[in-house]
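Peer 1: Read through the structures below before going on.
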Structure I
Amino acid sequence: MTSLIAEHLLDWYAAHARALPWRGHADPYAVWVSEIMLQQTRVEAVIPYFNRWMERFPTLADLAAAPQQAVLAAWEGLGYYSRARNLHRAAQVVLREHGGQLPGDAAALQRLPGIGRYTAGAIASMAFGQDAPALDGNIRRVLARLFNLTLPARSPQGEAQLWAWAAEHLPPGSAGDFNQALMDLGSMLCTPRTPACADCPLQALCQAHALGVQEQRPVLAPKKATPHYTVTAAVIEREGLLLLAQRRQEDLLGGLWEFPGGKVKEGEDLPACLRREIREELGAEVSVGQALGVYRHAYTHFRITLHAFRCRLVSGEPTPLQAADLRWVRPADLPTYPMGKVDRQIAQVLLDEEQT
């Protein structure tokens, strides 16, 4: 039996659903790609990446056969690069163990790299018509307001209650539309700030709205202070070539290329940090020259301020002691090496210099 909440929500969705390129797609692979991209990333940012991805890797087999560097290059700019590496690994597992067909069962999906409970529920319901609940950020907020959840939404108890509500009101046979309707409602009307309650199809059923506390839901745990690190990077040039280091697979931004360097230690100035880092990472000695800019970036759990410097090799041949690989590359070839945001900014400065 369909609940009143599901009835109202599905009627609204039929009239107001967002037109998104992965909706109504015949291939579950497209739904899977979109759900991985949408983790921690807004729909507006994902759409152009999704369209380019499907042109570059139109099938799961195409993705599985692609080299990791091509996958990372296609992902560059979306961030959270472990998503791309896991997507690539999972495609290879599906090709090897499932005959190239993405499994339709939520439990089987969760056994693939990079697929957790929410993503498995979303794919199973949207791509395979399974009666599986889902709980992303938008759905979490909608349900926390609808049922006036007073527990922190991301606490174990809060999560358990939200999953229970999501499953309880799931309309049999329409779980995919129901989950997407909740996502759309959270994105379009039940927004984090100043929700448009007057336009909401669930206003009369919303407990938080009845109490006037909708903007205090969901309850959030206090944020921890975000650590900040000062970092250095060396632009080492030799005979017109620039030295790039590839990050190890197990490291943050694994598989991407960077200008080598690292964190400043207490009591260290920037040139001393850079000389030490190059010695430890590459087994070489450098002299530190002209500053090449200051770059700031925020990751999920910390922030950095990076100082880049031109450097010259003094002794030793660089060896990848703490890197997966090293390459001497022409400035014109920098765009072909997938990089994180900050290193791409440095590379662009060098490329602009080369072209002027």
Structure II
Amino acid sequence: MNILVTGGAGYIGSHTVKELVKQKHKVVVYDDLSYGHREAVDKINSDQNIGKAKLVVANLADFNKLNLLMKQEKIEAVIHFAGFIQVKESVEHPELYIYNNVCLGTLLLDAMVKNKVKYIIFSSSAGVYGEPKKVPIKENSSKNPVNTYGLTKLMFEQILERFSIAYDLNYCALRYFNAAGASKNAEIGEDHHPETHIIPLIIQTALGQRDKFTIFGKDYKTKDGTCVRDYIHVEDLADAHIKALKLIKSKKKNFIYNLGLGKGFSNLELVNAIKKVSGVDFKVDYGKRRAGDPAKLIADSSNAKKELKWKPKYDNIEGIIETAYRWHSQHPHGFNDTNDTNKDNQ
């Protein structure tokens, strides 16, 4: 298929692009490089054993460019990753998240309708659930986002439903829990500026880039008093997106799935696993609980496993962490492109 991947130079997007070109799809990456990395796409294209992706540096706000590109490239499906993801920032600046994640997402759907593109896979989030009443969390659990980030993901899911009814568009929203890890060959990995995700932050401490790592809260009702989360390897997420696209194309229906391992790992377990993988005994402090941090967030991914025939290859936390540690060790300062937005490499 001819597939447009918005945000395809970002963390999860680039891993998905790599798998798509490996499977001989024609891929156009549409990314303004505000958070994505040109080098991630370059790394994929440098592999002689797989196909190449075309990078178009542009923002979704440029509707004319987006519309023309869909026509020229004969786009048949969209995988939509482009969006802001920092929870704290979303609370402090809700207008940025509503504009970027909802308004620009709707422009993307307008372009799809105009060009008769019928299929979209949406990168959603467990943030749509808020504080869960029951764990593990099922797709039909109540949705009550506690921050603007989660709210915008839920809003866009609802918009997708309305577009589907009005324009015969088929979608799959994938609600992932905590993406982690890096490509097996350590060519591409997680590189956010600023970094807010727990595994890279702990690894940076092991590598001596931080003096210590702080765990927020040690009095939760969990096995060791620290928060418990469900982690899923980024390559397993990529696989789920491709399987979801095949499903909606064959069934001509809409689907929503949780993606996680279905088991939780505490913050302290992450610290100990990274100490074991790295062989470094670094300093760990405890701070006060952060507002809005639930004790446990664990996915019920049984529907995805059953209907997508999806089975995570990385099913233990040490295996996930090993790939992340290899990436960060080989790229201690992340990608070298410094999010270059000045050169349009079409």
Structure III
Amino acid sequence: MRVLEQERGKGRDDYPVRAMWNSLLAGIVFQHPTIESLRRELARNGQLRELCGFKPGVIPPPSAYTRFLQHLLDHEPVLDQMFDDLVEALRTALPHFAERLAIDAKAIPSFAQNANQNQTPDGRRDLDADHGVKHYRGKNKDGKPWEKIVHGFRCKIHLLVDSTYAWPLAFTVTKASVADIREAPVLLAQLAKRHPLALKAARVLTGNKAYGSRPRVTELWDAYRIKPVIDIRNMWKDGEISHVLPGYDHAPYDSKRVVECYDPATGIKRTMANGGFEQDRTTLKKVCPVDVSGGVSKGAEECPVKHQLRIKLDTDRRIFTPIDRTSYRWKPGISSSHRGGTGQ
């Protein structure tokens, strides 16, 4: 506001800078979809006009908002600096800030219906949006697969946030056709450049299946020492039910990377318990489910594992990220020295 007021100087001040800014914020708070909708509210609501700072009976015309919004866009670096200053202020004020991260993208619909052939940036057409397609898949209660496809002419905002306090740490805005996974390294690089201490504090990053590619999962741990908590897409060939861990013929794992074991005496298959991620060894420990329950396995003497096994990190990177995000719970009291986490 100070920058814009300094630029205006001693010129006409029919529509004060701060009043215009306050009215735009009011439009967001009261969910007005357009400037015209906001202007109608200002025309009927004298109290709102007064709170915003307009003179009695003054309602800015559409051209005033057009010019004001353009001035805001001309000062995008100042807005970015405000954002970064707020992030740093919260980092120093809030305990465990940025330790737990989440990443996602959200479509922003455009008022335009299609791309305009005239690509001249004159403010009358949307040059930033394009057509995007979003696929939603799942299974209903009966186990039958379903799919929903959403088309639209829009933009997309990509967000990296602190999921404990729901505060954004980094963002980009792209065309709708840009894949979510493509912006993940951009957001992390932005955080590393602008808020290196926040990135250093990060321990866990949660995301949906769109961010589950092997290169991204690998980068999170190798480059940033951040534990990925990302759902897994089944990329195996049709008909493949399980793979076998190298060196452990009796310990297969399925497409969700759930590790199981067979009792040599009875042939009973059980899901192995999680023993934690050992950062110094870069291994994931899996524990005998019978030992965890306090029982005794009939085939204990014949079992080649006995009590536990260790899986090297490079065996299958996505074995380390099959956590159900809906059941994952964060414990902020854990010391940051245990950056490797406590496993799954």
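Rule-based calculations on the coordinates, nothing more; no lab input. For clarity, every value in this text was computed on a predicted model and none was experimentally measured. Cβ atoms are built from the backbone, for glycine too; each structure is taken alone.
Peer 1: Can you tell which of I, II, III yields 4.7 when distance in nm of label points 7 Å out along Cα→Cβ at positions 52 and 284 is derived from it? Please list the in-between numbers first.
Peer 2: On the way: I: 3.0; II: 4.7; III: 5.4.
Working through the options, I get structure II.
Peer 1: Shifting gears a bit: Comparing structures I, II, III by relative contact order in percent (Cα under 8 Å, 6 or more apart), which one has the largest value?
Peer 2: Details: I: 15; II: 21; III: 11.
When relative contact order in percent (Cα under 8 Å, 6 or more apart) is computed for each of I, II, III, structure II gives the biggest number.
Peer 1: If you don't mind, another one. One of I, II, III was used to compute mean count of other Cβ atoms within 10 Å over residues 4-11, and the answer was 28.6. Which one was it? Can you show the working numbers first?
Peer 2: On the way: I: 17.1; II: 28.6; III: 10.4.
It was calculated from structure II.
Peer 1: Can you tell which of I, II, III yields 26, 46, 25, 2 when P(r) over Cα pairs in 20 Å bins from 0, in percent is derived from it?
Peer 2: Details: I: 26, 46, 25, 2; II: 31, 61, 8; III: 23, 45, 24, 8, 1.
Only structure I yields this read-out.
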